[in-house]
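Laboratory data are not the source of any read-out in this text; all were calculated from the coordinates shown. Owing to the predicted nature of the structure, the values given are computational and were not obtained by experimental measurement. Cβ atoms are built from the backbone, for glycine too; each structure is taken alone.
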Structure P
C-alpha cells in the first residue's frame, strides 16, 4: 500500500513583493514575486546567493501568501528562487489559480516539474543541467550569456524545446557591457532569438 503524499501547506520564503517583471517575455508587466529559499545549482554569478540555504528563511503558510497577493492588484504571480522546483508546488499553484491568479515560474529545470503553470520560463545553467522532461513544457527559454561559448550552449537547448517556445538571450549583469553588443550581433544573425535585459536593475525596483 502506497502512503498518501503529504500536503505541503508551508514553504520557505526569502522574500515576496509586488513589482514589475524585469526580464524575458513578460518584461514590464506587473507581477507579484514569491522568492522561495533553497537552491543546489550553485551559479558562481548568482545575485541571490542568500536564497541557497532554505533553512535560513521563514516558513509561510500558503493560504497567507495567497491572501497577501490578493491585497494587491496583481493578476500574475511569479514563483522564483533559489530553485523553486526543489519544493513541491502543487498546493501553492493550486491555491493561486483558485484565487484567479496566473502562475509563472522561473526555474533552471534541475528538479522534477510540479505545480500547475500558465507560463514556464526555463533558464538552464551549466552548473546543474535541466532534466530532459521539462524541456517540452517550457514556454520561454532564457539563457544567461556569461562568455562567448554560451551562444553554442544556448542553441543546444533551443533545439530541444517546443517550436512555439520563446527564445531569449540575457547578458550576465556584471558582464553586460561586454556581452550585450555580442548578443545584439548574434540576434541580428539569428533572429529567432530576442534580447532580455534586467530592466528592474536599471530602474532600481525589486
Structure Q
C-alpha cells in the first residue's frame, strides 16, 4: 500500500514537473522567441502593416476601406460584405463574397449599375470615360470584400476626377499613381496593383503641400 502511494506520488510529481517545463517552453519561451524574431526582422508586418498619417494610424495596407469622398481614389466594390445581426453592440461587418455565378441576373445587373456609376463619376469636363475603359475590378468585389488594392487601369481611370476635385495638375496626379504601382510579387506572381489607402494618404500630402 505504501509503495503504491509512493509510486503514485512520484508519477504525479513527474507529471507536474513536465507540465511546468512544457508550460514555460511553449507558453513563455516560444512565444517570446517568435515575437522577438518577428519584431527584429519583420516589424512592419508583425504590427499589422499599419499606415500612418499626421502621426496617427489611419489603417492597414492589408485591409481595404470604404467611404472615401469624391475627391479620392475609390476602392473595389464591397458587395460581399454583410452586416452583423447578432452582436449589435458593435458595428461589425462580415467579410465574404457574393457567391453569385457569372450569369446570375442579380450579379449582371449590379455590374451594369456599377459600370454606369463609374462612367458618370469619373467623367469630367474635357474627359469622358467610355464604358469599354472600365476594368473588371471597378465593378466587382473581391472574394473577401476587403481587397486593399485596385488595378493600375482603374487607378488611372480616376486620375481626371481626382485632379479636378482637388484642383491639382493632371500630370501630378498621374505621377502619383505611377509612383504607387506595385509590380508582380517576385516578378511573376499576381498582377501589378495599387494600394488605395497608401495612394489616398499620399494624395492628402500632395494636396496639403500644394
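What the table below lists for this structure:
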read-out: If helix-only ellipticity at 222 nm (-39500 (n - 2.57) for each DSSP H run of 4 or more, over all residues; to 500) is computed and equals -6000, the structure in P, Q; value: P
read-out: FRET efficiency 1/(1 + (r/R0)^6) of positions 84 and 156 (r between Cβ atoms, R0 = 30 Å, to 0.05) - highest-scoring structure of P, Q; value: P
read-out: Rg and Dmax of the Cα atoms in Å, for residues 20-59 alone from the coordinates reads 14.6, 47; which among P, Q; value: Q
read-out: With mean count of other Cβ atoms within 10 Å over residues 180-187 derived as 11.8, matching label from P, Q; value: Q
read-out: Value 0.20, calculated as FRET efficiency 1/(1 + (r/R0)^6) of positions 68 and 148 (r between Cβ atoms, R0 = 35 Å, to 0.05), assigned to which of P, Q; value: P
read-out: Structure responsible for 1.02, with Cα Rg over 2.2 N^0.38 Å calculated and labels P, Q on offer; value: P
read-out: Value 0.10, calculated as FRET efficiency 1/(1 + (r/R0)^6) of positions 36 and 124 (r between Cβ atoms, R0 = 35 Å, to 0.05), assigned to which of P, Q; value: Q
